[in-house]
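Below are structures written as structure tokens.
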Structure 1
């Protein structure tokens, strides 16, 4: 998979399989990212910051926290919001045009949403890229 050409900016990040949006609904450290239906709050808005060579930081507008899976994250771990330790993630092109995979640096674990329930945590998986591991970046403004 190739690195995706996402430019720095503000986005909604929507899961393809579940049609939900990535959110952090409060500003406490380690609050998990969840998948929600609503697109009307600042907690679903993300500053996607290109660091270099396909690596990005994700800063939530509403909580002012950064997405972080933690050191040594494994399959099933959730991604949380932190104030001072942004983690680099890769944005990779998926086999479907306009849909992307968000992966950890090095281990290639992918963001996924496992079910349709409200506030389902966004977790890490090592499965093949299916609809639940693909994301659409909807630019704001």
Structure 2
């Protein structure tokens, strides 16, 4: 069995925090646009998940976790590019499970199909903001 070499250069915390800041800013803008469009298309005001006090902290927390995981994968994997090509879509799909459960159960006031689709689009919005920032500032090897 051949030994796997770790990456020669490591991602710094400065690069991680810079990428995180860019990703959070972009994700909040994208998610706000999604929420506004969903409201304009008829998502009821009772559906609190489409308000900044609800989706804002979740956007920040999810982006923070993703930045740390991305950094660790890049720093620890000899083939981080390959790992991330599998991990990112997998996590994105798994992140939709709570939204599907919300749609099925309608456990929150004002839950509609359109509102839940907007929440699902927010997951893709976060990925669309985060992945380019991470690739630029924390480039994977391999």
Once mean count of other Cβ atoms within 10 Å over residues 53-60 is calculated for all of 1, 2, which comes out largest?
1
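Out of 1, 2, which has the highest value for relative contact order in percent (Cα under 8 Å, 6 or more apart)?
2
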Starting from the value -25000: which structure in 1, 2 was helix-only ellipticity at 222 nm (-39500 (n - 2.57) for each DSSP H run of 4 or more, over all residues; to 500) calculated from?
2
Comparing FRET efficiency 1/(1 + (r/R0)^6) of positions 85 and 109 (r between Cβ atoms, R0 = 30 Å, to 0.05) across 1, 2, which is largest?
1
To which of 1, 2 does the computed value 1.06 (Rg/Rh (Cα atoms, Kirkwood Rh)) belong?
2
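Read-outs throughout are calculated quantities, based only on the coordinates presented, and are distinct from any laboratory measurement. Only a predicted model underlies this, so the values are computations on that prediction, with no experimental measurement involved. Cβ atoms are built from the backbone, for glycine too; each structure is taken alone.
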